[in-house]
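Below you'll find the structures, each written out as structure tokens.
All of the numbers you see were taken from the coordinates with simple rules; none came from a lab. Everything quoted here is computed from the prediction, not taken from an experiment. Cβ atoms are built from the backbone, for glycine too; each structure is taken alone.
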Structure P
Amino acid sequence: MVCVTFTAVVLGPLVSELRVADYFADPHWLRYLLGNISMLDRQENLPGVFTHNRLPDIVNGSLWTIPIELCMYVFVAALGVAGLLRTRLRFGLAIVAMLLVVAAFRVPLQVERLALFYGPAAFFVIGACCWMARDSVPVSGYGVLLLLFACAVFYRQPGYPLVFGALTAYGSLWLVFVPGLQGFNRIGDYSYGLYLYGFVMQQLVAHGFPQFGPYRLFAASFPLALLAAIVSWHGVEKPALRWK
């Protein structure tokens, strides 16, 4: 909500090709704001913003995952209310049931957007499974290599999103626990802020310096995204966690 508001109300009129009065006179900025905050009507562009970038008219390409994440959090909350998080067996049966429902509805009903949902959901579910079995999941470099091999085997096959999700979840565990990086977020957890603001800052730098290649684009946009993530964590995310 804060990211969308900042983008539409502050950043948008500053970088738009339109005058400020014309920008706010265009109803699309309000559709962008309300549609993305409500997650009912995702909007990608703002009036006159980033229209000549290499990736034109897209303000924040990260927002498409937010409704999917919300669905996953609601799913976990429902499992908790139903008492299905108390044991691994109950949790496992719930996950199997969910996968069967997805498999049943994906092909016969030909829901076009379900494939888009199915891939990111695999990341979330596998990470949740690792957490539920955290005291018995072996964390090993050999496991990472095995999953890398599985990704190569299943590349461009129907099961690839699930295997790649397993690699991402398990590889993240290996990076955190094996090499001893446990204290990397001791100052603050800036990862989600980097995700939310990274795309916007890349587009902003690309707007100001269209001649930049990928390396200079990263070097210039990363500090801006990190600064936004720091402000987001200490000003929004960390205070919000007190409501848990």
Structure Q
Amino acid sequence: MQYNQKTRLANCVLLVDRGSKAAEVRRELEALCEHIKQLGGYAGVEFCFLEVATPSLEEKLKSCVEKYAHVFVFPYFLHKGLKFWTTVNFVKSFGQEGIHVIEEALGVHEKLIEVVLDRAREAISGETKDWSVLLIGHGSSFEAEKNDLNEIAIMLKEKASFKRVHACFLELCEPTIRQALLQLTNERRILIIPYFLHHGMHMQLDLPRELSDLPNAEVRFAKHLGVDKRIAQVVVEKVEAFRRKLNIE
């Protein structure tokens, strides 16, 4: 179908994921888009990838601007790191009327904390106060991610009364996973929480390698964030705040 000014649909949300060849990542994004569409009532919710996989960001921008009057681009990242800003700057340079980039990552949000706590409770037995937590983020040269993860660690400790919560990073900054594990040498129960959106290559390959030498303790692994309606609610909340700011119907 050929679209013109009169036939274009109203509003679309375009999620920009970092990119992965893992089939599970695509399935998670498809499910998340459906949640967002139901919650926000948008004419369309689509996704693309910044790198590694297709459809690319450029491809989706070109196709969406033909179909929709307004395209709200949401960089689907936990923090405002390098890939987040690469996405924002690319969309800004695209220079097409009707395309709006939301300069917000998922960030630190109560609903995300709820999801993390649910993943934690699914993984352990007994009281949370008996468990020490290793909260693992991706890592970035940008301070925003480090600050966010440290804040999340504090919130988890306060809300669930874990014995201890240590934030650490897979790469690019410290403390590293191995440095954090040294702080848990004498703990009896350790819960490892990967603060990742998807079960991609980092979850499948990198984390198992870094966690190959664990302390002599009872160790449990929580699931990644994955698909959850509360994550969709955070996206819709940020998109709607941006839309109202621009006074777009």
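The table that follows gives values for the structure above.
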{"quantity": "Among P, Q, structure where helix-only ellipticity at 222 nm (-39500 (n - 2.57) for each DSSP H run of 4 or more, over all residues; to 500) as derived comes to -13000", "calculated": "Q"}
{"quantity": "Comparison of P, Q by FRET efficiency 1/(1 + (r/R0)^6) of positions 158 and 206 (r between Cβ atoms, R0 = 30 Å, to 0.05) - largest value held by", "calculated": "Q"}
{"quantity": "Entry that produces 0.25 once FRET efficiency 1/(1 + (r/R0)^6) of positions 70 and 174 (r between Cβ atoms, R0 = 35 Å, to 0.05) is calculated, selected from P, Q", "calculated": "Q"}
{"quantity": "Value 21, calculated as relative contact order in percent (Cα under 8 Å, 6 or more apart), assigned to which of P, Q", "calculated": "Q"}
{"quantity": "Structure responsible for 16.1, with mean count of other Cβ atoms within 10 Å over residues 86-93 calculated and labels P, Q on offer", "calculated": "Q"}
{"quantity": "Comparison of P, Q by Kirkwood radius over Cα pairs in Å - largest value held by", "calculated": "P"}
{"quantity": "Which of P, Q leads on FRET efficiency 1/(1 + (r/R0)^6) of positions 94 and 190 (r between Cβ atoms, R0 = 35 Å, to 0.05), largest value", "calculated": "P"}
